Structure 1
Amino acid sequence: MTPEAESPLHVIVTAGPTREYIDPVRYLSNESSGTMGFAIARAAVACGYRVTLIAGPVHQTTPEGVERVDVVSALDMLGAMEKHFPSADAIFMAAAVGDFRPKELLAGKWKKKEEGGSGAILELVENPDLLATIAAGKGHRKVIAFALETSDGEARAAAKLVRKNADYIVLNGAAALNAASSTVTLIDAGGTVWTAEDQSKDETAAALVDLLEA
């Protein structure tokens with residue numbers, strides 16, 4: 001933020017998982033706790049930035065000074081992003097968004113077992129690509145994405161950065177889920193910027209927020 005700026009940077013952070021409901025009681029989701037996203041929100045507000053935190057279903061306390069928007073599904077999260085991103089200066093895409101959702105949301109509890117047979121088929125449809133959708137129209141705004149990979153991580157993350165028009169991508173592994181610390185690698189268009197081994201998520205968050213001053 002420059003000294004002559006009249007208002008603080010507006011930073012959006014997405015955090016946590018999404019839920020894709022099958023019926024009123026069952027859903028598809030993942031193990032994301034939202035810890036990284038909430039740490040980024042705390043670090044950004046500590047720097048004096050205006051922060052909008054778009055959070056999936058998590059058990060996390062809203063950081064003081066942060067505007068929190070709760071969502072459930074990937075489509076909910078996309079709608080919130082499209083609402084708030086036009087007024088933002090940067091976005092951290094730390095949420096673990098579901099790639100697919102059930103083709104049909106059942107009005108009542110799924111009773112497949114009562115129909116007999118030895119198995120069940122759940123038809124899925126692809127969710128929109130939230131990162132690619134938002135980054136396509138980013139203009140001057142910074143987009144910092146995340147990639148969780150279990151093999152060939154740096155190559156896959158670097159390809160994702162280019163393919164989805166992000167400025168930076170933060171690579172981590174499955175061990176980061178529900179953990180207080182993680183090993184992360186920051187990648188930009190030029191390659192690896194830095195790697196932090198088993199670093200607390202608060203420390204990583206502070207380093208990532210520093211990117212906004214670059």
Structure 2
Amino acid sequence: MARPTTFVLVRHGATTTTGQVLPGRAPGLHLAEAGRAQAEAAAAAIARLRPRPRALYVSPLERARETAAPIGAALGVRATVERGLNECDFGAWTGQRLATLARRTQWRTVQHAPSSFRFPEGESFAEMQQRVWSTLERLAARHRGQSVVCVSHADPIKAAVTFALGVPLDLFQRTVISPGSLSVLTLSETGPVVLCVNAHALDRLEPS
């Protein structure tokens with residue numbers, strides 16, 4: 001039986017609009033000072049992991065690539081842009097303030113029945129989850145028996161972790177993925193195993 005592939009899923013560090021705006025895929029959003037510190041802390045934590053990650057993949061957005069930079073330097077590997085790790089396409093909601101969106105009737109659906117929701121002119125949560133999980137399956141086939149770092153965004157990581165746990169998509173909003181956090185899962189022929197969620201310090205990439 002092939003050995004599992006271990007994924008370290010890293011949410012990008014904080015930006016100046018984190019928690020205030022739904023930035024989506026809009027270009028030009030960079031890490032804040034706190035976000036750069038979170039990226040450095042994530043890099044230091046990942047550099048200590050054993051077995052050592054052998055590859056680094058990153059969402060194409062600036063805030064993710066800036067988070068990946070110190071990780072790549074710490075591991076001595078070059079980051080590869082992987083569009084399957086991109087943020088959810090929020091369509092017409094891109095760039096709007098969360099406080100404004102929370103007043104819309106559709107916001108309750110986003111929070112409590114996301115499997116039935118599609119962002120206007122954008123992606124559905126179900127499509128996002130399928131995209132991210134398919135990406136991990138493809139990368140797992142490429143890196144059998146290795147550890148891989150993927151730098152992405154809160155919703156894609158939540159979708160991957162909850163899918164691995166067998167949690168219905170309508171409950172995925174109950175999972176928190178903080179800026180700069182690490183979540184770890186393995187993927188093998190026997191299925192996924194989740195090792196940790198939303199951590200900021202790790203030492204090993206193996207089940208206890």
Structure 3
Amino acid sequence: MRAGAPLPPAAEPDLLAILGGPLGAYEDDAYPFLPGEVAYARARLDAGRPLLGVCLGAQIMARALGARVYPGPVKEIGWAPITLTDAGRDSPLAALGEDDAVVLHWHGDTFDLPEGARLLASTAAVPHQAFDWGDGDGARRALAVQFHPEVPAAHMERWLVGHAHEIATTPGIDPQGLRAATARHAAGTAARCRRFFAAWLDAVA
């Protein structure tokens with residue numbers, strides 16, 4: 001959907017995804033449209049309609065559910081594994097927790113786990129990596145992930161250019177290392193992410 005385009009009623013779309021961005025979900029003073037985004041996400045959640053949040057989208061969902069969003073202890077940038085909880089292993093995320101699986105991380109903020117949410121995934125540095133929420137195990141149509149299952153390898157060079165300043169100011173991160181890791185991991189991760197998306201779509205259909 002184009003920036004500035006009018007949004008349909010929150011319950012109307014069959015499927016809604018809120019993707020990532022470089023701002024913080026708590027930066028209302030700098031980005032006055034954020035409270036409206038949070039309210040829209042809350043209306044979608046209240047309607048029980050399928051909602052996927054990725055990175056900033058996950059943080060907006062957490063805030064919409066009353067949880068605190070704030071700068072994390074470290075920036076996680078690069079390809080690394082997640083650890084699934086028991087609930088996560090029994091969720092659409094199962095493919096992303098296989099023995100040699102990694103996902104693309106690119107975030108500096110985190111969130112508290114919202115009331116009523118199930119924690120699905122963690123890392124050592126950032127324990128709240130994914131959650132689902134809804135009315136009982138059979139109707140958890142809201143899924144939030146802190147990492148990026150949507151990014152194909154072909155887009156990585158754009159990210160390296162667009163985030164050049166962030167990369168340069170994050171210790172231990174450099175474009176060459178990110179390119180090499182992308183070459184190693186992107187194909188296998190893309191296949192697992194397709195399985196993840198297919199499983200989630202099946203679950204919310």
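Rank structures 1, 2, 3 by distance in nm of label points 7 Å out along Cα→Cβ at positions 7 and 151 and report only the one at the top, that is, the highest.
Looking at the calculated values, the largest one is 1.
If Rg/Rh (Cα atoms, Kirkwood Rh), for residues 71-134 alone is computed to be 1.15, which of 1, 2, 3 is the source?
Considering all the candidates, the number was obtained from 1.
Identify the structure, out of 1, 2, 3, from whose coordinates mean count of other Cβ atoms within 10 Å over residues 39-46 was calculated to give 25.0.
1
Readers should treat all values here as calculations from the given coordinates under stated rules, not as data from a laboratory. Treat the numbers as computed from the prediction; the structure is a model and nothing was measured. Cβ atoms are built from the backbone, for glycine too; each structure is taken alone.
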